[in-house]
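Next up, some structures in structure tokens.
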Structure 1
Amino acid sequence: MFPPLLPLPLLPLLLLSPLPGVSVPPGPPLAAAGPVLEGGPFVVVWNTPTSRCQQRFSVSLDLEDFHIVQNREQRFQGQNMSLFYRDHLGKYPYLSRGGRRVNGGLPQLGHLTSHLSVTVTQVSALLRPDFSGLAVIDWEEWRPLWEENFGQKTVYRRLSEQLVRQRRPDLSDRDAAALARKGFEESAQRFMGETLRLAVKHRPNGLWGFYGFPACFNKHKRKTDQFYTGRCHRGTRQKNQRLRWLWRRSTALYPSVYLPLRLAGSADAALMVRHRVLEALRVASAWRPHPNHSTPVFPYNRLAFTHTLSFLNKTDLENTLGESAALGVAGVVLWGEVEFAKSKDQCVLLRDYIHTVLGPFIRSLRSDACRCSIRLCHGNGRCARRRLRSGHMFSSASDEHLQEHFMCRCYSGWTGHGCQHKE
């Protein structure tokens, strides 16, 4: 056990506010979501289908040696972590790559009652009644806000407008587009919102949310910025306010912080991750299903750069996992596709990466987060930067560094600048 430190001086209420831009009612700051799974302030959860490394190739990854939470036998779906792809939960309506309409294709043409019935059956079969792990729904074919369906997703808008014109040929193009938008967004809200409602009802202790939400759209420099700042796309806050129905049903948030290869070793990577996580933390405080604490945030990280099998090095891990931890999230998820375990050689590469780079980094990061929680927060809260954009990291920091640059976010039931008072 670490020796107690002298109490920190009382801080201005501004420093204790959950996040800039969030309206906080008078009184104590909003409590942080409590520890999950292993009980520490910061957890790292494995969400990569690597069971075949052990079962088929006799290559052990030894994740437990580095305090990485995993399902039994590293199963992709289990009691600690379950990810539901589009064809594995209910009857999600979408268009296949070839244009085939699956389950109606459009949210407006999907059969919600049938979808929910199948969803209940699947959730009940897979997850124990006392399930308390991470439960992530990965629906990426369309997005619930009309204008966010651009690029390859534009087809959902085009077909929605065609549907309206077929039913109402008397409408002008403008009126048809407005009605198409209304129908699409209302149907998308019903599918996503009711899916969450039913999942939470049947497995109430699970941490339910959609992968990639909330979004920030900060991959590229904003047109009005002279250089890359990482700030979210203009209008992000207003769009996420329109999705408050989603946040109020989500018992966890899972923003994506995958790194493109062009950000390898770059300080811009930390900026990208920082603003995505800050927006998720803002949403987690502003709209939440629990009245007494914010919604836990678990950024999704990829083991390698997007569209590659090139692993992140220590600098890249600091810019992703380290940045997320310093901002005060409850944990992170490590995702990777089946290609990471496609052969014995690939499994050996993955094992060596875990043993020499990823594992030691995670073990040190979790230790630092726990040490800060104990030293500053009496173990009753998690540490976060005082100045969220300062760039200060845990990184085996001295006690003086922690006291100067970090503050406590107390768990529900604890108060005080050091979370030393039980409510």
Structure 2
Amino acid sequence: MRQRIWAALILGLVAMPLLADSDNPVPAWPSWRGPLGNGHAVNANPPIQFDEKTNLKWKVPVPGKGSATPIVWGNSIFVVTAIASDRKPTPEQFPKVTRKVEQKTTPPNRLYEFVVLCYDRATGKERWRRTATEAVPHEGTHPTHSYAAGSPTTDGKRLYVSFGSRGIYAYSLDGELLWKRDLGLMTTRLGWGEAVTPVLAGDALLLNWDQEADSALYCLDAASGTTRWKADRPEKTSWNTPLVVTHDGVTQVILNGTTRVRSYDLANGKVLWSVGGMTTNAIPSPIVEDGTVFVMSGYRGAAAVAVSLAARGELTDAQLQWRYDRGTPYVPSPVYADGKLYFTQANTNQFTILDAKTGKVIVDRERLPGNSTFYASPAVAANRIYYPDREGNVYVLKVADSLEILRKNSLDETIDASPVIVGNQLILRGESSLYCFE
């Protein structure tokens, strides 16, 4: 059958283009938070029970270190990683750092390989690997962070990879390098490291380049990598990923930030609306439902706002749909399901459910079992929430008005990457392995 590209507008989101014949779209989780950018899997039913033996289709080792979420297109799984080399760099290979900021980390003194891997989804076998670059990082990282924290994305034609200060790359799905860009060295808060995840919006590629000085939102041409526009941002390091959504004919690019949450016009980079009140280190990414965007942050404080996509200008609290100030997440992003918002406090196991329309509390910081901490963002499939913690547990929760744990599954590795769900498969990236459950 003749193939075609179609773009779906679902829940107001600009969904990723899916390669399809007349009836069957290619199975895909094409970006960090899936085909709709909100952690929801479409027509999926992954297992509820799984572990190192149960419902394990395959498990393969992943070299190096990385916390970036894998992505899926058809039968290919794409993963990025940074592999420490034993080779000492030459003096010329050390980065030339001109901007000085306070740091609590020590840069390495050896070369790293920044690598893109492609695995076969049916078997777990490695199909190809490409070394994007070899470099000596100019900063260290937080002990729980890595040099490969930005997740890749794809439109089914090209694979887009960001290693931040080590470059932005576009490959064919067979691993041919198509273009690369150097946007310069980033300087992050206390040297904790980078996490720049590229986001597609039609034929544009967006990059949040928040850092300790000269922060910006970049809009590149996805086919060539050339800059379409650059919006300077009066923000410091944020680590969050842009949300792209179309409302009333205007495509907005929404970014969290310590100073203000801002919505930019995709056409020209102009600010459409903004609102203040987030905490420092604004990491959670926005999500949207029914014309409302929800934004949270939770480092040394708590903040959540609900903003109409029809809003314009510098907003006051009176112009918000609601504001909430308890138990919001630090690293994980929230998830929406069945009229409710689900999230954990900071990185802890204290679980909250809010009514998304009103901001009223349904469940207030109820503890999950044990003493779990969370970095991954939850995913939703078949009326279930899949939520991995850093101790290797994956909680399967029912979408409900209470905290209902259907299953607590335990694996042997730390999980910082977010879950990937395609059809009946659950794909998880652990500290050193890639899992596929079915």
Structure 3
Amino acid sequence: MKLSSKQIAIMAAGAVVVIVVFGLILTNLQNQGGPGMTFTINIWGTDPRGALEPAITSYKAAHPLGIVDYTQINPKNYENQLLEALASGNGPDLFYIGNRELPKQKSRIVPPRVAGLPEFSVNRFREFFPTAAEQDFISDGEVYAVPLFMDTMVLLYNRDLFDQAGVVSPPTTWNEFLRAVEKIRIVSPQGQIARAAASIGGTEKTVDAGVDFLHLLMLQNGVAMVNADRSGATFASSDASDRNSGNAAFSFYLQFANAGSPYYTWNEGQPNSIDAFASGKVAMIMNYHSALSIIKGKSAFLNVGVAPVPQTSEGATVAYPRYYGLAVSKQSKNQYWAWDFAWYVATSGANAGFYAAETGAPPALRELIAANLNDPDYGIFVRQALTARTWYEAHDTKINGIFNNAIESVLYGRANIDSALRGAQDQVSQLMGERQ
């Protein structure tokens, strides 16, 4: 039968449609790692490869045509190296992201829904991880990263110095903390600190994680750090007499470095707080689980106690976290697989458990939190993970510098507490405006 030109045109058009549809299906299978498809996932992080090795091995066993490669980057150079690589189009598929970094990294990350994994939803995320992870890694109804662990700030104290001062147990409230400071500190009539009770009140030159601690105090006070639409900062109260204000928290922090305060116990002439604690020169510091290995490396036989961070006498319990997660680059040609692997690492009890065992970092997975509530090493940290809260930081590095400068300006008499905090608020608001 001879085909008419119209029939030929219809058949040709149909063939084109079939080819296009097949091409779309093939592309989708490639993107989603369909059966028999090859893929490569390049991961950048700061941990030794061993932290992810079991997950990589088991994942490759289930996907024999896939390649999963991990590159360890020095933490000191990690952020700059990552940003340079992403800017040049040569970045990894999957990378570590700090819990305060999403606002400045968001434009470089693809959510799992967009990558073809709508089942990795906000509701699923909440089933696996604590509220703090939701605050940090979920934005505009999309998941942008999954946590690898969750460290929280605790009270580290020298048991021997406590015994010498007659302090029976670590303080649980800030009022108890003040009484402990009075008992432990030794200050000469000339104002020289012979024994520091706590490393609090200084800049980060002398107080490691000092700005984090100030933020914790503000959150415990119930301070709204930013407004609802994230267009401006609100932590500097217009009412300086409000004991629940950001100003009150700032004043509380600074009093320990004020020579005229009855709780004076620190100044900018002191050594770095971790060094001071390791050498027995200060009885208490506020820091993270990650600081313990540093301290023990400096002083293996120091009699260190770990206690939950003290709380206000009123209000809800609030802890403060610091941790890393995994995020997938928008540039990745294997977004589906990269997200599939990230979810596999973070939500598998076996993988998350091995990561915790290998790195020593407290777990973020609810399953492991429940299993470690009474653990002598992890118990305090995992319990605090459940009450940890954070706030929206438009640019964490710059905000850290802004608060550090505010502390310094008061300590050196360039500003009073109210004006220094208002100045910090204005600068943070400007950063937030740049993110709009």
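Taken together, the values in this text are just the output of simple stated rules run on the coordinates, not laboratory data. The structure displayed is predicted, hence computed values, not measured ones. Cβ atoms are built from the backbone, for glycine too; each structure is taken alone.
Taking Kirkwood radius over Cα pairs in Å as the criterion, the top structure among 1, 2, 3 is 3, with the largest value. Comparing distance in nm of label points 7 Å out along Cα→Cβ at positions 184 and 376 across structures 1, 2, 3, the highest figure is found for 1.
For the structures shown (1, 2, 3), distance in nm of label points 7 Å out along Cα→Cβ at positions 176 and 216 is largest in 1. For relative contact order in percent (Cα under 8 Å, 6 or more apart), the calculated result is 15, so let me know which of 1, 2, 3 that is. For relative contact order in percent (Cα under 8 Å, 6 or more apart), the value 15 is produced by structure 2.
Name the one structure among 1, 2, 3 that log10 I(q)/I(0) by the Debye sum over Cα atoms at q = 0.14, 0.16, 0.22 Å⁻¹, for residues 40-159 alone of -0.77, -0.90, -1.16 was derived from. Answer by label: 1.
Taking -10000 as the value of helix-only ellipticity at 222 nm (-39500 (n - 2.57) for each DSSP H run of 4 or more, over all residues; to 500) derived from one of the structures shown (1, 2, 3), identify that structure. Label of the source structure: 1.
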